[in-house]
1. Work out the source of 27, 25, 19 here, i.e. which of 1, 2, 3 gives that when semi-axes √(5λ) of the Cα gyration tensor in Å is computed.
2. Which one of 1, 2, 3 has mean count of other Cβ atoms within 10 Å over residues 194-201, as calculated from the coordinates, equal to 14.9?
Structure 1
Amino acid sequence: MTGSLFVKRFACALAFGALLTVGGPAPDAAQAQQEFITVGTGGVTGVYYPVGGAICRLVEKGRRAKEHNIRCTVESTGASVFNVNAIRSGDLSLGIVQSDTQYYAFTGSEQFAQAGPDPDLRAMFSLQSEAFTLVVRDDAGIKTFDDLPGKRMNLGDPGSGNRNTLELLMKEYGWTPATYKLATDLKPAEMAGALCDNKIDAYVYVVGHPNGSIQEAANTCGSHVAPVTGPKVEAFMKSYPFYPVAVIPGGMYKGTDQDVTTFGPRATLLTSAKLSDEIAYEITKAVFANLDEFKKLHPALADLTPENMLEGNSVPYHPGAVKYYKEIGLMR
């Protein structure tokens, strides 16, 4: 087909389409008002991605029931820090973010010191506990976090929320990377393999449970989860109240038969003040009105209650979410 013939046919098609629009029925009003939201999560093998999918599943359930016209999609991302920056830039509607990262972004501290505070950030609700999980080789002689000096330790991916939490606790102890025999910068996907290949003695993963990486280490080589407790940990938690106590249930991982006490942030659903009150209200309602179903969509959500879903947030709640909480008596 020649260029001129293509142009003529394209023009005719446009004209015919215009006639159909004028002469045909008006588009469905509800369809015209459809809203699209995207929830930023984390890697596809982690907990954030399926949890984000569970949120969208319930939002879509409400849309099919004609309660609203919100279409919800999930995006795999670099997790907390990435999601905060994408919300700030407007590239994401909402994102799953650790409660500590939420605080640092709102106040413009730690890894957000250069970007400055973001007063537009708004909390929706909290999700699963993100336990500060110390995984160690059985033959490394590590009983608690205090035994790590002189060991081969993975500090984590530079710039990640995982590493940031570890480095804050290290400051409380007065430790530096030189405290360890070896300090590595492995990403989450590499940690279990390095432990089982005897390249490191321990790694920390701030994550919801059960977790695939920790299961891999437990099933592949002799390893277990060690407690992170003691006076220095208690002082640290007092300085950073968005890190509450967390308990990893015994029997969840091979080699870890008893409950393990540690601490950790909560995962939270974060958005911006720019999100409309109506959309924030419907998202909150979709999850809370179907909470029993939501909790069954991933094992990490099993312990959620309406009350603990309002714990751990360090930024103002979105007015749309607050409207729903007042309706069901969670807020005054």
Structure 2
Amino acid sequence: MELTKKDLSMLHFDSDYMEGAHQEIMRRLMETNLEQTPGYGNDKYTVHAKQLIAEACGKPEAKIHFLVGGTQTNATVIDGLLAHHEGVLSADTGHINVHEAGAIEANGHKVLELPENNGKVMAEDVKRFIEDFYRDETYEHMVAPGMVYISNPTELGTLYTLEELKELSEVCRNANIPLYMDGARLGYALASDNYDVTLEDIAKYCDVFYIGGTKVGALFGEAVVVTRPELLKNFFPLSKQHGAVLAKGRMLGLQFETLFTDNLYIKIARHAIDMAMKLKKAFIDKGYRMWIDSVTNQQFVLLPNNEIDRLKQDASFELWGPRGEKETVVRFVTSWATKEEDVDKLISLL
């Protein structure tokens, strides 16, 4: 299909994986392109990347695994953490419950829905679900709650506070089930304004989590951090079964080595936050209603349908759910590569 001048001039705010990779990653990939290294992550770049990530997490004993994408990572980790009869507790708006095409269920595990609170799972809801489950005398005939899934940022761009993470961790450990964090956009959480959670905090309170690369500057790839390695034994063959590993593992390791050198991961994520906050302020200043108060790179706005149709002539963005009769929630997403001039152009159209 041939691109038109109109296609080339469109402003794109659909998601944060529309661009390729940060130029420093591309430079290093080209610089090392013809090197010959062992496969499946047994190269020096991947080994060093694992060291850098473990240090940044304050967990030298943590096991780091590099997988190719977010859905593969969620499906593989959840499959590894659960017994056959167990399911995963998630907010009803959680990514694994809504936008992964039943990948978890396809592996034989049920997603057990909890009510969302600004996109988040609350510790009291987890505790109540588990207590009610075991109070039911027929619980052995039911899918058992085997772990808790959260994402940070959430699907709604909201963030878990340090206290909320502590409470979730305490409930999970008292119930002897793991807490797993999907960090597809983790950089945008850590780089947001006045956030009280660090990577070390996440490593302290989550048993497994992943650091997203696909949406934060890498060509592809996610870094799984296992702070309790005994929970995921034989993880490499399981990852192969899920099609989640690369023979050319260096492609993953080199990218994360670059992202975790000189704080690049946070620096480029911060740019996305700056662009999102500029856009958010413009929406508010021009009298638009924000659907939720997000401090990250995803911004949700209630727009009249005729306004959506008008803006769609010059900009691409996502409708967040079914189109309403008169107005609809839409999502605008900035990324590590968003140009400020494009934000200014979009603002001029409002």
Structure 3
Amino acid sequence: MNELKGLHHITAITSSAEKIYEFFTYVLGLRLVKKTVNQDDIQTYHLYFTDDVGSPGTDMTFFDFPGIPKGVHGTNEISKTSFRVPTDAALEYWVKRFDKYDVKHKGIQEQFGKKILSFTDFDDQQYQLISDEQNEGVAAGTPWQNGPVPLEYAITGLGPIFVRTSYFDYFKEVLEKVFLMREAGQEGSFHLFEMGEGGNGAQVIVEFNNTLPQARQGFGTVHHAAFRVADRQELDQWQSRLASFKLPNSGFVERYYFGSLYSNVAPQILFELATDGPGFMEDEPYETLGEKLSLPPFFESKREEIEKLVRPINTVRSNLEINKEYL
């Protein structure tokens, strides 16, 4: 059984597709590579922000479910998403950048031997930047070449995800016995697990907490986390493995940009396994990724209906001059 290769993507919920586009594009400097709809709820946008070329392991995506209430952070949730930056010095740049754009942050700190910078967006979605300076393991992606952040400081992919749980012993068993992860460190109530080659791009940090109230999903929270497998053959093997542990799963789901397998592995914790390909470069040219509404072939016959359901959002950047912001 091949180990999981690392993080594939994180999907979260936003109160505003327009505001999250502005925040991720012009503050965080990630590239919108796909503007599409939730395949299970076609009136809902699904926006994909990645590195320059849509590499697996660099992808934060968002739904904007109409009418959904604000989420509540607590225990039993995927509580925080990390993004990798190249060096400790990059974090110094990001402190200045967050101060310039009035992004709430907690200053530079350290956890598990890595420098980190925690911050939030307008929905109180929880994030952190993590330095790759002391990192070994899964390779980083390629920063968005035409984005506003200087390349030496820019985000290069996903870092560790955080899970807060009141069922630590059970969750540890699931990670180790089912998903073949290994515990690599502990600091207080935080436990570091790794998969595959390890490093920032292949880690889950689990916080045991049985005192906070139960989290409630809504905008400002994470919907699910996905981990990388090579291809459909590996995905089918993992489906059999989940079944052998009697973990319920979705079976294979065709997402066109990748294949998926979903499982509710613990209360309010949804994990997805996703294939590295085909990727995001199949239906749009590199120069204009994310600028039009992209639909998988099985939705093209519904394009007229879908375009009436979702409000237009201007995501054209190829005709803009976006200058690098040195601070």
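Nothing in this text is a laboratory measurement; each read-out follows from the coordinates by a stated rule. Fair warning: this is a prediction, and the values are worked out from it, not measured in the lab. Cβ atoms are built from the backbone, for glycine too; each structure is taken alone.
1. Label of the originating structure: 3.
2. On the way: 1: 18.8; 2: 14.9; 3: 22.1.
Source structure for this number: 2.
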